[in-house]
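Visitor: Please go over the structures that come below.
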Structure I
Amino acid sequence: MREGSISLFCDESGNVGRSSKYYLVTLVFHDQTDDISADIQKYERVLAQSGLPDIPFHMTPLLRAHDEYGSLGIQVRKRMLSKFSIFAQHLPYAYRTFAYRKSEFPTDDAMFARMRRDLVTFLFDHLEYFQSFDQVKLYYDDGQDALNRVLHSAIEYAISKEACAYRDAHPQDYRLSQIADFVCGIELTALKYAAKESTPTDETFFGGSTSFKKNFLKQVRKHRME
């Protein structure tokens, strides 16, 4: 067993109920022995040198000019997305996204039951890797109770309760939590382009399907854990 822990940062896209067409869960994995402080400092320097604000990355508000992005023009937000995308390309992390079209499930409970099975299967498929660490640390902001229960249940079942620790992770506190948000947003956008459901906002920030795949999806998928 290697010394050190592996971090699991979680982000979701979608809500319970029928207000959203898709529900996605992204887990970002980071070996805590891989120091990313220099990468973070470089990213923050780039923002400062470019005259861009250091706002904790949040994909949906950035695209829609909500919350802290509300006073920023579209060109500024496009530059911020580009800088964060470049930052994400060079970090040592892996991820896996689990995506569900909600219309395929009779109830939310059925969807979350399927999600738990998928998570357990994935963890068992990579069990040797996860069990090679002293501890697995899950970072999630407990934003949705149903997802929180699924995460705890699947991780404790597959890896063991004794090997797991849990941290309350707000995006403003962890760059890797922001990475999970970014990756989840890119995977949702990929679903929309594939289903020909992209919006004018998507095309403003990402271009057409070919441009999106080349400049964003391809770079993110290099980190995908099969």
Structure II
Amino acid sequence: MNPLIKFITVMVIALELTFIKSVTVNLVVIGVSALLYLFLHLHWKQWLWLILLPLLPGLGSWFSLMYFGTGNHVHMAWVMLTRVFAYLWLGGLFTLKLTEEREVFLATLEQKAKLSSTFVYALVGVLNFMPAVNQQIKTIRIASQMRGQTLHIWQAQLYFKAILSAIRWSQNLAEGMVSHGFTEGAPRTYLNVITINKRDWVLLAIILIAFQLLLFPNWY
């Protein structure tokens, strides 16, 4: 499935979950997501993160509603707990493969969603700079230790130096793009033209219709 279509699917389902107070619906979303994860052959560490990340906010919502809520607080406590897991597991279906599909996703945003080319290339630059930023932070910490100063991850001085490096890199990137003929706002041609197959639209329609049928008893 095209990453943009996948993103639209996830966002529509997540938006509708916001207005549905059903533990059953949340559990169905979690169960279907888990089934899809099995086909993705996740590493055990990824499974661990999927369980641990929503656990703290989910339990926080559960305890606050269970012991301090009013009205039908017991039901809402379980709704909020399962909803947090449903949100994260649903979002993981999009984000876990985003590293492999990010260029296709950004190209689709530019060509099909008509997003500004300048904004898209800025995102590409940021994503490509992330490994360099991580390496630069390690280099700064090592250089500081050689001078007898230890920079911890919570100290602003560490990130200030990294930001200065990033500013220099961004200037070099901008000059490189201009030297290769990039002009902001000018019409562009594409080496790889993105096409969204009819199969993707059909699959989107089937998923959303099936989800509406699942939600139908909860609208009334």
Structure III
Amino acid sequence: MKKLLLLLLLSYLSSELLAKPVSNWRLNHTYKKVYKKTNINKKALKKAFDYYKKNRKKKKLSSKYLAIADYTKSAKQKRLYIINLYKGSVHRYKIAHGKRSGGIGGKVKRSSNKRNSKMTPYGFFKVGTKVGKTKKKRYRYLSVQGLQWSNKKVGYPTRKGGRDVIIHPAKYVNGGGRSHGCFAIRPQDKWKVFAKLKKALLYSYTGR
């Protein structure tokens, strides 16, 4: 009983620690650590951390995680990198690209934030906090919100002229399959990814 209480206390203290704003010193330390030990596109990594530092308070971004979908890598690779901002650990998962962005199992050659383009959207996004369920295929999903002028309509309601892009699981991701532009992940990774991405900054890097 005492061991269980101790474990619960440690878990609580750990979550409370990670909930606090991360200092710039810690962010710089994490950046250097990730830069050295991963194959994330270096340009994408720098842009993501720079954007996070400038906008974390204004955009109310998660203090726990930052994610980069590095579409300069092929769909056969685990190219969604979720970075623990405090520890510097990196979790990797497979993620699909849009049908008109590149071939099955390949890399992104074209990207667009335009509605009905069926291409992978690019830029900085904030991930939502509530897990929803799609009406047609009954997918569980997390919403995304474009944070820049170039992608401000991505994730915005279609009835208001937006582009319906979400983060959702799909079986085709296992084989390097493609979406209509959504950030599709493998079904077996769903809850792990969802737990980390709520309120997080997601940088969709396509080389642009």
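Quick note: the coordinates plus some simple rules give every number you see, no bench work behind them. Since the structure is predicted, the reported quantities are computational estimates derived from the model, not experimental observations. Cβ atoms are built from the backbone, for glycine too; each structure is taken alone.
Visitor: Here Rg and Dmax of the Cα atoms in Å was calculated and came to 17.5, 51; which of the structures I, II, III was it taken from?
Guide: I
Visitor: For structures I, II, III, calculate distance in nm of label points 7 Å out along Cα→Cβ at positions 147 and 195 and state which one comes out highest.
Guide: Biggest value here belongs to II.
Visitor: Right, here's the next one. Starting from the value 47, 38, 20: which structure in I, II, III was Cα extents along the principal axes in Å, for residues 43-162 alone calculated from?
Guide: I
Visitor: Upon calculation of helix-only ellipticity at 222 nm (-39500 (n - 2.57) for each DSSP H run of 4 or more, over all residues; to 500) from the atomic coordinates, which of the structures I, II, III produces -8500?
Guide: III
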